[in-house]
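Below you'll find the structures, each written out as structure tokens.
FYI, it's all coordinate maths here, none of it is from the lab. The shown structure was predicted, so the numbers you read here are calculated from the model rather than taken from an experiment.
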Structure P
């Protein structure tokens, strides 16, 4: 069985790299998504995104505990969600 986390993490890393340079849409991302869906299926990809999100959130909470900020908290997550929603409205 394919590793949903690793496959989705690779897709996430590529998206981060491309977004950093403002190059979306990018055919390489389309190819990665198609390859991921072929390997782990749509359900596997959705599960993989959940695993990637959980990992990133855990690192944020770890960071907040180390430096004393509120990154990763429920309040922080709500603020980020609202900011993102307002930025895309």
Structure Q
């Protein structure tokens, strides 16, 4: 895959997840939400963080496994913080 195509695809995906994240924040009340919306929030947030880290690849050289680990760690911290 050409790097230009990958960057454009990643940019479009990140924008879609950013719009989804904004929609979840503005339209769903977290205190009355079903568990499926809570899981959808974490799913969208994970791919939004991963997409942003992919877009920053030219500035910050991070391996893909490390980007996945950073995104998963942020989500895990948010889930653990909610439980306690």
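Points to keep in mind about this one:
- Comparing relative contact order in percent (Cα under 8 Å, 6 or more apart) across structures P, Q, the highest figure comes from Q.
- Cα extents along the principal axes in Å from the coordinates reads 44, 25, 18; which among P, Q: Q
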